[in-house]
Structure I
Amino acid sequence: MQKPVIFLDFDRTLFDTAQFYDWLGHDVETALEALVEGRVEEPNFASMLYSDTLSFLERARHTHQLVLLTYTMNTPLQKKKINGSGVTPYFDHVIMTHGTREGESGKGLGAKDYLATHHSTGQNIFIDDVLANITEVKRMNPEIRCVRIDRTLSEGVGTDRHTPFSEDDVVANLSDAFSLLQNTTF
């Protein structure tokens, strides 16, 4: 019997993308090109994971299939970040989307296709920081519980946790997301 699936975004959900851009410096395009072409040493991507990422992945993989569902415009760069961060052993599958139509990330279709071929039982979950991605996933997969992570909430800034948008829940961090998994009957 297959476990339910947690689809997880990478940037700004598991990985502190702002810290990565700080490492890139002021000339982002030149730095990205040099990194992708291997002309500069890669940063310590593992140190750019949020502090709650690995503990969440370790705990959640016992009760759920973990699928990294990430949008990218630069596949080689995204692979470097994901592989360099050390998260791949925690995931059953990694899906990189490139968008399907103008304004869509392809995450809705990615989740739909995955669930069509990998049958799971129980409540499947999608965790992302971008409301547009959550809306897209929910529109194409209304049965998926969508959780928006808003890390600014942990700093006392952000939106009301009960918002009228597409997400079913809003959490401040992955520790809150894990508590939600434990305390919610699906």
Structure II
Amino acid sequence: MIIHLAASLRNIDEDEHYLRRIIEVIHDHGAVLADEWLDAAITRLTEEISVADWTLFVQKTLDAIKSADMVIIDASNYTFGQGYQMAAALEYQKPVLVVSRDDLKYRYITGFTSSLLTYKTYTNETELIKLVASFLKKNIVHTKDLRFNIFLTRRISNYLDEKSLYSGANRSAIVRELIKKRSRNRETK
């Protein structure tokens, strides 16, 4: 399992402590980070290294989100970057856990809604560990969306190509939507 971790460091000692706890829980569950950015970020802050061009950092972050199975964001020091990463993760259909030591009520980030999105508040290390562990268990590979291949008849292939051309959606998105519709119809009966 690959996890992308996002956060902002304002109070290095406190923030680093909680982020290291998240990383420990990730490793304890046999997962790895998509990008080991924390030490480099701490070095930049403590040595007051400024970055003139953030293009490579942004691309590396987007690549990490794409490669991740899920995303965890500590929004205790909420920034635009965290909201952007959350939106990108949701666009890539990744489960996202947003945790914060402060109430996120009335924050822009809480305006996002998705079945893939979970918001939680914690007050101490024990609560944080439980929240992260629960999220990881809920979204482990065997319980999350899985990829699979299917063979298509020419008729089905032509149908998907026509729908794709008309809607702009790819074949996979069309098949997923058809299955979701059928599933919703069965639930309402």
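A short reminder: the numbers here are calculations on the coordinates, not readings from a lab. Keep in mind that what you see is a predicted model, and the values were worked out from it rather than measured.
Quick check on the output: 8, 31, 32, 18, 9, 3, 0 is P(r) over Cα pairs in 10 Å bins from 0, in percent, derived from one of I, II. Which one produced it?
On the way: I: 9, 37, 37, 15, 2, 0; II: 8, 31, 32, 18, 9, 3, 0.
This value belongs to structure II.
Tell me which structure, out of I, II, gives -10500 once helix-only ellipticity at 222 nm (-39500 (n - 2.57) for each DSSP H run of 4 or more, over all residues; to 500) is calculated.
Values: I: -10500; II: -16500.
Considering all the candidates, the number was obtained from I.
Of structures I, II, which gives 17, 44, 28, 11, 1 when P(r) over Cα pairs in 10 Å bins from 0, in percent, for residues 15-78 alone is computed from the coordinates?
Values: I: 17, 44, 28, 11, 1; II: 17, 48, 32, 3.
It traces back to I.
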